[in-house]
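Once you scroll down, you'll see the structures, which are given as structure tokens.
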Structure I
Amino acid sequence: MHNNEHMILEEDILAAGGELVTYKKGEVIFSQLDWPRYFFQIKSGAVAMNTLNEDGKEFTQGVFSRKGDSFGEPPLFIDKNYPSTAKVLEDSKIYQLPKENFIQLLIEKPAYSLALNKKLSKMLYFKSKMSTEISLYDPEHRILTLFDFIKSKSGSTGKHEKIDLTRQQIANLTALRVETVIRAIKSLEEKGELQIKNRKVYY
């Protein structure tokens, strides 16, 4: 498990009035257009952030599965509804801290505010980079850019790290069809860019 530099210490969340909540696989933590009321940070499990467009097509904005991963913060700062739905991918334990308490914690402990700024900046950088990739580059290049970002996010520099995304999630994150993702991954395996073991991708 890689150390998560952006996480808020569990004792600080609890001291600020937070609680640890258990969610079952498939549960929705908040829905698109809900009003933001809590800061969320994972203790264990996995959560996907999905957005439905006007055609009803689901687009994955991100998958959060490391201890200390937080999600859904931007609306807390700008008093806007959630643009995405947060759905639990496996049984999870998640810290929830009321919005007002979270803002006060950031004021009292500026180091957390700085770490959060860094995390949100990385996300904006990734979204900007992926927008360019989607408009300019072929599927294989898009997929490798996504995998590079996932590895950099976890602080990993080794070869053949497991990519914990389904083919559908990879398709959603790269604006590709699932069939295209499957073909591109097979091609990348043949070129020696990645490995496939038990249907899991290692990069």
Structure II
Amino acid sequence: MTSVLPAPTVPAFFDEAPAILVHDALAEFLGAAEGGIVEYRYADAVKLAGHSCPTVAGAFMMARAALRALFPDPRELPERGEIRVDCRDERDAGVTGVIATVLGLVTGAAGDGGFRGIGGRFVRRDRLHFGQPVAHGEVRFTRLDDGRAVDVSTRLDRVPSDPRMAWAMSRNLGGTAAPEEAALFRELWQDRVRRILVDHAGDPDLIAIVPVPR
């Protein structure tokens, strides 16, 4: 008898979160996307990171805000693969590595293990760096075609956790949670993610952006 695996399901609000459209010249060149247009959804970031949390949500919204700042003309799509990403903190500091993973997904920027290019084009490696002197934020995004750059930070304190979260998490981490307590923890955890992505999607104070003088 062949077993049938259940279809994967995700929280419904994943589909309510803003999408990020980019143009990827490599995807166009290789025929991976018609016209090179690629859409990234929050679910893509979750699949890459392996989990959904405020950090992943904040990084996704950071990438969205930075690209909108660097490519303000709505008729111009951000050029994936032509953006340098500099993180202020080292890769292993706090959640920097998680943030960088999401930023690399959206921007195409990669470290020394990234794609080396084809015939000198479409290079992705050495465009994601850590421990950099970012003066006014957590991460600096730089357009490689014209040098425009912005320093960006997330302000997740704008979206505080439910007051019950500390108790619910301790119960679950301690392995003593009843089924209803485990369900409450998951509900509270994902509700904060939802508020970051949906309720605060248009909040100008969620992401701080400082243009870098040229």
Structure III
Amino acid sequence: MKLLLVEDDQRLAEVVRRGLEEKGYEVECVGDGQAALDAGRANEYGLVILDLMLPKLSGEEVLAGLRAAGVSTPILVLTAKDQLTDKVSILNAGADDYMTKPFAFEELHARIGVLQRRQQLPETELAYADLRIDLLSREAFRGKSTLELRPREFALLEFFLRRPEQVLSRHVISENVWGSDYAAYSNVIDVHVRNIRKKLKKPELLHSVRGAGYVLRNDS
């Protein structure tokens, strides 16, 4: 599993990185909040280990930015902040676990294992902004409203939700949702996207990108 370690204390980062690599993990290290946000948006990690007190962007801003972008990667916060209000705030903001410094490496390793096992549970839901779909019941929701989607519309929306903020070409959509090329050369995809847009209502989440395709993006 590949981990993103966000820590501006280079000595601590090196100790943690070396320990995790000895346990068999692949570790990428960054030392500031902006680099962490960019990396978390652009790459897929099994886990993010996030310090809160960082240069450029705080850990809280990184966490908020990743969750706003639809990144569901588990995030384990490591920080010197040890007040109950800090813990409650960061967990409510979307962190999956919280450890205070100083910490024992074996506890860190154990908590990573817990989050890893939790990830292996069957996926039941996808969400972005106020849009959510239940993969078991095949229901879709925008805020508190239920969306009445046809099977192909649900499949198309699921495909977008698995790739938020990525521009998807008609060819890619056709291959993955229709299983062939034919939809890419007709108006079938455009019609389905238009129908989904009407059901999602405002503010818009599905956007056309001229000459490129479509993207699920929250511009509000």
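What follows draws every value from the coordinates through simple rules; no lab data is involved. Note that the coordinates shown come from a computational prediction; the quantities given were computed from them, not determined experimentally. Cβ atoms are built from the backbone, for glycine too; each structure is taken alone.
Here are a few things to note about the model shown:
- Structures I, II, III, by percent of Cα pairs over 32 Å apart: label with the highest value: III
- Entry that produces 2.1 once distance in nm of label points 7 Å out along Cα→Cβ at positions 149 and 165 is calculated, selected from I, II, III: III
- Of the structures I, II, III, the one that 37, 26, 14 was derived from, the read-out being Cα extents along the principal axes in Å, for residues 61-116 alone: II
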